[in-house]
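Listed next: structures, encoded as structure tokens.
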Structure 1
Amino acid sequence: MNLAGRILEVLPQTQCTRCGYPDCAAYANAIAKGEAAINHCPPGGLQGIKRLAAITGQALVALNPDNGNESPRNIVWIDENWCIGCTLCIEACPVDAIVGTHKLMHTVIEAECTGCELCLPVCPVDCIVLENISGQATGWDAWSADAAQRARQRYEERQQRLSALPSAPQPLSEQHKQSRVQAALSRAKKQTSISD
């Protein structure tokens, strides 16, 4: 296995992008090429930095605070009373841990959620809630090699599925997002008035 592959094996595979790269594989490649430091992965924490230092021979350094802080592992759940079915969270989830369909409520497959938090900023109604599931444990003490492997597999499967689509989905324009949100809010208001 090449250096980038060995580095990728010790990253937690949350696909959170906090490192500044689009996914864990891109960060691993950048480290292997000497283009990125080993201290940009908050989910891996200090233990992750130690693993990366052992593989690369680089000096042990503290986590770069510009990339975030090491913290307990979170997952998300959706407050179904507020979900408007806009699908923006589904599109944002790198491991397909959110299921649902347009105009209907969504839910999180909690066992598959990596806690990347990429769904939070796209939710127009703030119906997504973080839940600490590791207590005080952080970094690799809050994550397992099996969970990382499963997350990597789900990410790679999603990437394959998206690349097989007839035309790759284009990023939604802000105007399109707003129109979808407005339509969903209108439907929600109608349902509320019907049930009253």
Structure 2
Amino acid sequence: MRYLHIGCGDVILPKPFENLDGRELEGVDHVVNGLDKLPFKDNTFDLVYSAHTLEHFPRDKVEAVLREWVRVTKVDGIVRLAVPDFEQAIKVYHKSDKRIENILGLTVGGQSYDYEYHYCIFDDKSLTGLMNRCGLTSVHKWAYQRVSHGDYWDYSQGQVFEIPISLNLEGRKVKDSKSITGTNIFEVWKNK
């Protein structure tokens, strides 16, 4: 079994995970410049996991990035994602007396280094549609308490004012991605 942890940062997961990031950090197995061209063959990993990374890509690239992650996943393998949940951000905003500083990191990123900026925000419908469009089926929520890496804290477990702030979805890679349809609401409208 081979598992890939994309955008690991300093959250290093144990074997069978291979930890991949854009920065050279202790415990990172693969350092890549950009996560849209991975140095692996098609159908390499049984599981691809990424927590709070997909939102760091511009709207016009987010589909290509996710397609790349699906490409390196084996047929019938799992792509497990965690992203900031826009619906939960709204709840945090209202619970905190509409103090926007309580959702800045969630919505626009921490902005403390080059990669830490958010370009996209997701809700269940938009992420499910994108995952379907990229060749994933049976998309459903996953709980950090029930996965092998749940003992390692990352933002998939994050809360603000006791409100979970992460949208955690996973899907299974199909053999023929054209057999399912989905939508990408993030495509940038361009005059042609």
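Odds and ends about this structure:
- Each of 1, 2 could give FRET efficiency 1/(1 + (r/R0)^6) of positions 94 and 134 (r between Cβ atoms, R0 = 30 Å, to 0.05), but the derived value 0.40 comes from 2.
- helix-only ellipticity at 222 nm (-39500 (n - 2.57) for each DSSP H run of 4 or more, over all residues; to 500) derived as -5000 - corresponding label from 1, 2: 2
- Winner on mean projected area of the Cα convex hull in nm² once structures 1, 2 are ranked, highest first: 1
- Each of the structures 1, 2 was assessed by mean count of other Cβ atoms within 10 Å over residues 14-21; the largest value belongs to 1.
Taken together, the values in this text are just the output of simple stated rules run on the coordinates, not laboratory data. No experiment lies behind these values; they were computed from the predicted model shown. Cβ atoms are built from the backbone, for glycine too; each structure is taken alone.
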